[in-house]
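Multiple structures are listed underneath, in structure tokens.
Throughout, read-outs are computed from the coordinates displayed, never taken from laboratory work. All figures in this text were calculated on a predicted structure; none of them were measured in a lab. Cβ atoms are built from the backbone, for glycine too; each structure is taken alone.
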Structure P
Amino acid sequence: MKRVLVRLERCLGCHTCELACAVAHSKAGTLPGAVLGGERPPIYIKVEQGGNLRFPAQCRHCTDAACIHACMSGALHRNEESGVVLCDQNKCVGCWMCVMTCPFGAISESLTHKAAKCDLCYDIGDPRCAAACPTGALSYEEVGSYDQTRRKEFIVNYLISEMKGAM
């Protein structure tokens with residue numbers, strides 16, 4: 001299954017991913033339409049910052065998702081075909097057990113006081129946050145291809161630093 005993966009060293013903290021998420025989940029479907037229509041669409045990704053570190057945090061769609069196990073109403077469930085963890089707003093009772101069990105802090109409160117979380121833009125295609133990221137800090141890809149790319153990047157960077165140190 002594809003996931004939204006993060007390259008921390010590339011994140012500028014520009015919040016473009018947040019804006020793309022809001023537009024993708026707006027009724028208007030465009031930034032001008034959402035703003036002029038007075039919409040307050042949900043944002044399922046949050047760029048957190050601590051010192052010089054920035055991290056776009058969103059649901060990781062865990063294989064053994066604690067939020068699903070903790071959800072007493074059955075609102076949180078996994079789409080078996082895609083593997084995406086979804087929240088059925090009609091079933092959510094706002095007990096916040098999912099919020100308390102999520103190790104990533106990826107579940108927040110919606111405007112209707114229900115659980116809100118990333119749905120990987122399940123109903124509209126590939127995640128807009130990754131597509132909008134200007135630096136490639138977010139990518140939507142298979143974990144296997146991502147880890148292979150990261151290993152290659154590490155080796156190249158390591159060899160470059162070793163060559164510079166030898167000079």
Structure Q
Amino acid sequence: MNYGTIKKRDIANGPGVRVSLFVSGCTHHCPGCFNSVTWDFDYGDPFTPQTEQKILDLMAPDYISGLSLLGGEPMEPQNQRALLPFLKRVKALYPQKNVWCYSGYTLEQLMGESRARVETTDEMLALVDVLVDGRFVESKKDIRLRFRGSSNQRLIDLNKTRSLGKIVLWDDGTRS
């Protein structure tokens with residue numbers, strides 16, 4: 001897997017100050033995508049053990065709330081396979097920090113029959129706290145929305161969703 005960039009202190013892609021990893025590779029090709037350069041699976045730099053360690057080190061300070069995975073598409077099958085061992089390390093080292101994952105796939109697609117559902121999907125989703133799901137839809141773009149680009153996208157609290165057995169949207173107590 002390759003990645004396009006790492007943001008060391010990101011406040012736009014989840015609550016608090018976060019480390020954000022923008023992976024390369026996406027087959028959605030959403031019109032109006034803000035990061036279309038990462039559609040190419042070969043874009044950027046290789047995601048190596050040194051890259052993983054760099055991100056883990058960046059996450060160490062107490063003021064870092066968690067990790068956000070964006071792209072490209074983290075849930076492309078080959079990206080899942082590369083990210084799963086890394087997410088296990090993140091959760092082992094920082095169980096108090098949360099993981100957000102942005103995906104053009106819906107939770108229903110990831111849980112049902114789709115090209116994105118592979119042997120790693122369930123385990124990867126189990127390590128994600130909030131899934132921002134759904135393709136970016138340019139006609140539904142709304143810059144007032146918090147942590148997403150278009151109104152069709154959902155912020156799903158996966159911990160509550162797993163616990164209750166139904167989709168529960170993430171709520172931090174603010175209106176948006």
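Here are some notes:
- Value 0.6, calculated as distance in nm of label points 7 Å out along Cα→Cβ at positions 67 and 99, assigned to which of P, Q: Q
- At a computed 1.4 (distance in nm of label points 7 Å out along Cα→Cβ at positions 11 and 43), which of P, Q: P
- Of the structures P, Q, the one that 113 was derived from, the read-out being volume of the Cα convex hull per residue in Å³: Q
- Label whose coordinates, when distance in nm of label points 7 Å out along Cα→Cβ at positions 27 and 115 is calculated, return 0.3 (choices P, Q): Q
- Computed -7000 for helix-only ellipticity at 222 nm (-39500 (n - 2.57) for each DSSP H run of 4 or more, over all residues; to 500) - originating structure among P, Q: Q
- Identity of the structure behind 2.3 (criterion: distance in nm of label points 7 Å out along Cα→Cβ at positions 83 and 123, calculated), options P, Q: P
- Among P, Q, structure where Rg and Dmax of the Cα atoms in Å, for residues 75-138 alone as derived comes to 13.1, 38: P
- Which entry (P, Q) yields the derived value 28 for relative contact order in percent (Cα under 8 Å, 6 or more apart): P
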